[in-house]
Structure 1
Amino acid sequence: MRCHWVNNDPLYMTYHDHEWGQHKTSTQDLFESLTLELMQSGLSFLTVLKKRDAFKRVFNQYDLEKLAARTENDIAVWLTDKAIIRHKKKLEAVVSNAAVVVSIERKQSFYDYLRASIERFSPNFELNDARLNLDLCKQIAKQMKRDGFKFVGPTTLYSFFQATGFVNDHDEGCDYR
């Protein structure tokens with residue numbers, strides 16, 4: 001049995017069964033998940049999943065150094081690519097967020113930054129901690145925006161934490177809990 005939100009699309013089932021909620025620590029995996037959640041804002045996540053391979057192509061396989069170096073000209077080209085979500089502010093946010101993560105990585109891993117961001121507002125945080133909720137994500141999102149991130153509102157951030165295993169939100173009866 002799967003979570004109630006999973007439909008019968010094989011792509012969605014595979015994502016749920018093998019990726020969603022799995023603990024991620026690599027910067028590249030975390031950044032890709034953050035980007036997918038950012039892209040989902042206002043859309044169906046299945047729409048985003050169907051464009052995932054195109055995002056990988058356009059975003060240099062999530063090579064953050066290359067992505068952070070992208071320019072307005074690159075974004076203008078991306079806006080003509082029907083294989084991706086062509087939303088200028090979201091595309092600009094991806095490039096900007098890549099630059100922020102590159103800067104963070106000079107001091108600590110992106111994973112450690114995320115853990116520290118959570119622990120700042122929820123001391124003694126443990127993975128799958130029920131205290132990681134939308135209210136806490138409001139505080140973390142404000143801090144991340146101060147740190148330079150774009151398009152990381154509390155709902156997007158909470159979805160990101162669900163997808164990357166910081167919180168376990170599989171339904172009670174889900175076989176993947």
Structure 2
Amino acid sequence: MSNNHSVKQRNYNSLIWILSIVIVGVIVGTYFLPKNNDGSILGIELTVLPLMNAIFNTFTFLFLVLALITIRQKNIKLHRRFIIAAFTTTFLFCISYLTYHSMAESTSYGGDGLLKSIYYFVLITHIFLAAAIVPLALITLGRGLNMQVDKHRKIARWTMPIWLYVSFTGVLVYFMISPYY
């Protein structure tokens with residue numbers, strides 16, 4: 001049953017695809033920018049930014065879990081607020097991430113053996129799913145805002161676990177790489 005008759009339908013498709021391409025493109029582009037050797041921007045140390053990224057990812061994860069709990073309780077209003085909060089912390093993460101990776105050299109993982117294999121598996125799956133979550137989350141949001149309940153639920157069944165995985169593994173990657181910063 002779709003409740004889309006009481007909400008003015010907006011077409012977010014163009015905005016979703018433009019944002020998805022621009023966000024992923026800008027993130028990829030930061031790896032090709034010349035890096036600052038002293039680890040600062042305008043005299044401010046960049047070394048705090050990876051920790052900030054982990055904090056933002058932690059809050060995103062928590063907001064998503066709370067959004068999942070509240071929608072299961074059929075509290076749409078609170079669900080929506082937690083989703084907006086998750087988008088907000090994800091946006092703040094993107095700014096922090098882009099700032100750090102546009103200015104600082106990449107940090108190599110210094111461990112070896114099984115932990116190194118686990119780290120790279122988590123990192124690679126995190127990166128690919130992070131790119132995929134951009135359009136998925138935006139499409140899911142658009143359908144939710146338009147109250148296209150059936151379509152929203154159908155895609156949210158994929159979006160929520162992927163976004164949870166990406167936000168959780170973002171924190172995990174930080175803890176695994178942080179001794180080597």
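A short reminder: the numbers here are calculations on the coordinates, not readings from a lab. Because the structure is a prediction, the values reported are computed rather than measured. Cβ atoms are built from the backbone, for glycine too; each structure is taken alone.
To which of 1, 2 does the computed value 1.3 (distance in nm of label points 7 Å out along Cα→Cβ at positions 94 and 110) belong? Please report the intermediate quantities before stating the final value.
Details: 1: 1.3; 2: 3.3.
Of the options listed, only 1 reproduces it.
From which structure (1, 2) was helix-only ellipticity at 222 nm (-39500 (n - 2.57) for each DSSP H run of 4 or more, over all residues; to 500) calculated, if the value obtained is -26000? Walk me through the numbers on the way to the answer.
Working: 1: -17000; 2: -26000.
Going through each structure in turn, the value belongs to 2.
For distance in nm of label points 7 Å out along Cα→Cβ at positions 22 and 78, which structure out of 1, 2 has the highest calculated value? It would help to have the intermediate numbers written out before the result.
Values: 1: 2.5; 2: 3.5.
For this comparison of distance in nm of label points 7 Å out along Cα→Cβ at positions 22 and 78, the top structure is 2.
Between structures 1, 2, where is distance in nm of label points 7 Å out along Cα→Cβ at positions 134 and 158 highest? Could you put the intermediate results ahead of the total?
On the way: 1: 0.4; 2: 1.7.
Sorting by distance in nm of label points 7 Å out along Cα→Cβ at positions 134 and 158 in descending order puts 2 first.
Where does the value 1.00 come from, among 1, 2, when FRET efficiency 1/(1 + (r/R0)^6) of positions 70 and 102 (r between Cβ atoms, R0 = 25 Å, to 0.05) is the thing being computed?
Values: 1: 1.00; 2: 0.10.
Clearly, the read-out refers to 1.
One of 1, 2 was used to compute volume of the Cα convex hull per residue in Å³, and the answer was 124. Which one was it?
Working: 1: 109; 2: 124.
Only one of 1, 2 returns 124 for volume of the Cα convex hull per residue in Å³, namely 2.
If you work out FRET efficiency 1/(1 + (r/R0)^6) of positions 14 and 150 (r between Cβ atoms, R0 = 25 Å, to 0.05) for 1, 2, which one comes out largest? Mind showing how you got there, number by number?
On the way: 1: 0.25; 2: 0.65.
Between 1, 2, the highest calculated value is found for 2.
Given structures 1, 2, which gives the highest value for relative contact order in percent (Cα under 8 Å, 6 or more apart)?
Details: 1: 32; 2: 36.
Once relative contact order in percent (Cα under 8 Å, 6 or more apart) is worked out for each structure, 2 has the highest.
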